[in-house]
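Take a look at the structures below.
Bear in mind these aren't lab numbers, they're just calculated from the coordinates by the rules spelled out. Keep in mind that what you see is a predicted model, and the values were worked out from it rather than measured. Cβ atoms are built from the backbone, for glycine too; each structure is taken alone.
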Structure I
Amino acid sequence: MATHKTRMLIIGSGPAGLSAAIYGARAGMEPIVVQGLQPGGQLTITTDVENYPGFRDVIQGPWLMQEMEAQAVHVGTRMMWDTIVEVALSSGSPFRAFGDGGDIYEGDTLVIATGAQAKWLGVGGEQELGGKGVSACATCDGFFYRGKKVVVIGGGNTAVEEALYLTNHSPDVTVIHRRDSFRAEKILQDRLFAHPAVKVVWNSQVDHFVGDPASGGLTGVAVSDTVTGEKSVIPADGAFVAIGHAPATELFNGKLELDANGYIVVEPGTPKTAIPGVFACGDVMDHTYRQAVTAAGTGCMAALDAERFFATLEFSRVKEAAGV
C-alpha cells in the first residue's frame, strides 16, 4: 500500500479524463489518472469512428484512446491501474480516493471523469452483433446506415430523438416500443408521428437480434407482441438500443449533488461541482450530447478550472505560511 500525491487527481480515463490530463500536465499540475474498470472508456468498445475531428479516414476507437493515453503520458501524466472504491470530499482540498488494492490517492484538485454506460436489453445477439449492426448511439453510428433499414428500441426522449436523427440518413426508420404510448415529450412525439420515414411498432418487446457477426452482421430484430404473444422478425440493417444511460456516479452518491437520473450536477456552462476544487467532465455530467469530442472539451475545461483553483489555493498557502 502506498499514498500517491498530486496537484490534480483524475478518476476515469476516457476522452474527458485524458484531455484533462493533457491540459493539466502542460500546466505543471503533474496529474495522476486512475484508470478504473474500463481503461479508455466506451471508445475502447467502439470500432469505427468517423466523426472525431482531425482524421480524414475512419479510425478505430481503441486506437484513438491509445493515442490519447500516449500523449497524456508524454506530457507528464502518471497512469495508475487501479479502481477507486471510496472517496473523501467533505473536508475539502486535498481530496482523497481509495483504491481497491489499498493505495490512497490524494489530490489538491479532483477531476471526475467516470463516464456513463448505455443501458442494454440483455437479449441474445446483442453483444455478438455490437458494432456489427447493433449500437446504442445513433449520432455516433447512424451515418453508416445511409439508405438502409434501421430500428430504434425505446419509448422515451432518447428513442424518439434518435429516430428523428436517423431520418437524416435512412428512409425507413421503425421504432419498437413495448407499450402503447411513448414517455417522450409531446413536441417530440408530434414531430415523430408527422415524419413520413418513421413507423412505430407498438406493444412489442425484443426477443433477440438476428444475424451472423462473421458474415454481414445484423439482418433483423425478433419481437413478440406483448398483447397477443405473436412473434415476428422486423428486417433491419441497423438497430439502436435507446433505453437510456447510467452514469457511473455510485462513488459520489451522498457526497455530491446528483440529478434525478444520477448525473453529477455542475454549475451551468462549467465543470464546477458544489465542492470547490472538485470538477466533473464528460458523460458523468452530460446527459445531452454524449460524444467523444464534447467529453474531451469538458475535460479541457475541467483542467483549466482546476489549475486556476490550485493557483488560488497555493497563493493562500503562501500567505498563511508568511503569516499575512
Structure II
Amino acid sequence: MANEELVRKARAVVESVEKAIVGKRGTVEEALAALLADGHLLIEDIPGVGKTTLAKALARSLGCEFRRIQFTPDLLPSDVSGTSIFNQKVSEFEFRAGPIFANVVLADEINRATPKTQSALLECMEERQVTVDGTTYPLPSPFFVIATQNNIELSGTYPLPEAQLDRFIARISMGYPGRDDELRIMNSQVHGRPVDSITPVMSAAEVTELQRAVRDVRVDGSLLQYIVEIVDATRHLPTVALGASPRGSLGLMYLSQARAMLAGRSYVTPDDIKACAVDALAHRIIVKPEYRVKGTQGRHCIEDVLGRIPVPVGP
C-alpha cells in the first residue's frame, strides 16, 4: 500500500480542487483517479460547467506544470508537438518544444481540430513521447491529458475516431450544479476566482510515486475474471456494433485500483469495479445506428451488462 502520508495528500488534492469546483466531489475524485491510474481523461459536456476550471485546479493542487491547447480547425500537428527551427548562429536545427511538453495538458474542444492534428496526440498519449524529424523526445512525468468536447455543438467538429477515444482511460461529464451549489459559486467569485488562489498540496514527484503505488493495490483473481466478463459481454450485446477493447479491461482495472487507494484500501472490491465501469467502458463501444436513434447510449449498455453479470462473492 502507498505511504499513508501520500494517500492523505491525495485526499487533500480533492479538497483543494473543491475550492474551485463546487458540489462535484464525485467528479473531482473521478478525474484524480484517472490521473493516478496513469491514464488520460475526456470530459464531454456543455459549455460553461467548469471543464477548464477543473483542469487548472487539479494542476495547481498537484504542483504540476499546466498548458492549455485550444483546438481549432487550423491547428497544425507541429503546433501541438513542436518543430525544428534552423539556428543560423550554430548552423544547425534546434527543436522548439510545443505545449504538449507539460505535466497536465488541457486539449480544449479537441473535436474542433482536424483528424490529422488529433492524431498528433496518439503517440503522445500512448507512448509518452514525441517524434519530430526522426528524433524522439520523452514527455515529462507525470503526463496527463485532459481533453474536452461539447456534446451539443456538432457544426464544424470532427468526431474523435475510435482509436483516439480508446486512449482515454475514462470519459466523464460534469453536469449542471444544483441551485444551492450555483449560489455558492456566485458568492465565491464576487471578488475573484478561487482557482487562482489554489496552492500545491503535492509535488509532481509524489504524483509519480502514487501512480506506481496504485499498481500495488491488490485485485483478487475473481475480480479480474469479473472485469473480463463485463468487457466480453459488451462484445455480444445485440445493441452494440463494436464492444470494448482489451485496453478497456486494463483501464477498468487501473481505475478500480486508484479508486480503492483514494478510499484508503489496499485491495479492490466489486463496488470499485461497478463504480468505474461506465466511465471506463461506455466511450469504447459503438451502439448500432438503429438503437442509437432510439436514444440508446453506451452507458445504457454498460448498465445493462452490470445488471446481468453476477457479482463475485468474497471468501
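Overview of results
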quantity	calculated
Which of I, II yields 2.7 [distance in nm of label points 7 Å out along Cα→Cβ at positions 172 and 220, calculated]	II
Structure responsible for 22.0, 80, with Rg and Dmax of the Cα atoms in Å calculated and labels I, II on offer	I
Of the structures I, II, the one that -8000 was derived from, the read-out being helix-only ellipticity at 222 nm (-39500 (n - 2.57) for each DSSP H run of 4 or more, over all residues; to 500)	I
Highest-scoring label, criterion being distance in nm of label points 7 Å out along Cα→Cβ at positions 20 and 36, among I, II	II
Test item: distance in nm of label points 7 Å out along Cα→Cβ at positions 132 and 276 calculated as 5.5, pick one of I, II	I
